[in-house]
Structure I
Amino acid sequence: MLSDSNIIIYSAKPQYAHIKKFILDHHPISVSAISYIEVLGYHSLNAQAQQYFEIFFQNVIMLPVSEEVIKKASVLKQQKKMSLGDAIIAATALLHGLTLVTHNVKDFEWINSLSVLDPFEQQVM
């Protein structure tokens, strides 16, 4: 599984403990290197959140933005308007054969070959 940046952010919030549990239950989980930038690059990040995210990223498989990912992301952006981050994350999931875990399913559901899972819709025990 490849976690979208929004799932990483939700996992840090106490009211979304079920998302943190989902991630722990599916460990090790992968992330795109772009998620590192999106999450830790947030301009209003407080020290506690920064520490949580730094530890989070030390405990996942970080997949690089390779030349193949860049080419695939470009093709996706040609097909439909989408953010650069979403294109890179979707391309990474596709090229590595991973299910994309996101709460923003609508942003990706048009990509027929991409498997998408919303953990908010899952019953996590």
Structure II
Amino acid sequence: MAKDMLREIFRLQKEFDDAVVSHRGLDYSPEVWIQKEVLAIISELSEILDEVNFKWWKDPKEISHERLKEEIVDVLHFFVSMCLKAGIGPDELYEAYTVKNRENFSRQRGETDREGYAWKK
């Protein structure tokens, strides 16, 4: 089920990206696209920070779950778009994620030669 949802997210993002490229007449190399996607993600991450009151010099406002969710989804949009530009599909992303997740757990359990990760016992 989850892999199907990920495939659908990728399908929808490709459809959107194709429409934007077509209607706006955009023609960038994959490298430039990825640079633009990274910058867009940084911008969206900044908007997330604004939503969670990171500015200690301002009076905090009530956090809106809906606005926070919207900004996080914006990051996902640009992330998936970047994957598409890099030639990474949903199955490859899923497999790479699961491999890296196992590696991260191994590091935290102190089962690798990487120092500084292991949980304190």
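Bear in mind these aren't lab numbers, they're just calculated from the coordinates by the rules spelled out. What you see is a predicted model, and the numbers here were worked out from it, not measured in a lab. Cβ atoms are built from the backbone, for glycine too; each structure is taken alone.
Taking distance in nm of label points 7 Å out along Cα→Cβ at positions 12 and 84 from the coordinates of each of I, II, which one would give 2.1? Numbers along the way, then the final one.
Values: I: 2.1; II: 1.2.
Of the options listed, only I reproduces it.
With volume of the Cα convex hull per residue in Å³ as the yardstick, tell me which of I, II scores highest. Walk me through the numbers before you get to the answer.
Values: I: 105; II: 197.
Structure II comes out on top.
Looking at distance in nm of label points 7 Å out along Cα→Cβ at positions 36 and 92, point out which structure of I, II has the largest value. The partial results should precede the final answer.
Numbers: I: 0.9; II: 2.1.
Largest value of distance in nm of label points 7 Å out along Cα→Cβ at positions 36 and 92: II.
Consider the structures I, II: one of them gives -24500 for helix-only ellipticity at 222 nm (-39500 (n - 2.57) for each DSSP H run of 4 or more, over all residues; to 500) as calculated from the coordinates. Say which. Walk me through the numbers on the way to the answer.
Details: I: -14500; II: -24500.
Going through each structure in turn, the value belongs to II.
Match the computed value 22.0 of mean count of other Cβ atoms within 10 Å over residues 4-11 to one of the structures I, II, and report its label. Can you show the working numbers first?
Working: I: 22.0; II: 13.5.
Clearly, the read-out refers to I.
With mean count of other Cβ atoms within 10 Å over residues 20-27 as the yardstick, tell me which of I, II scores highest.
On the way: I: 15.8; II: 9.2.
Once mean count of other Cβ atoms within 10 Å over residues 20-27 is tallied for I, II, the winner is I.
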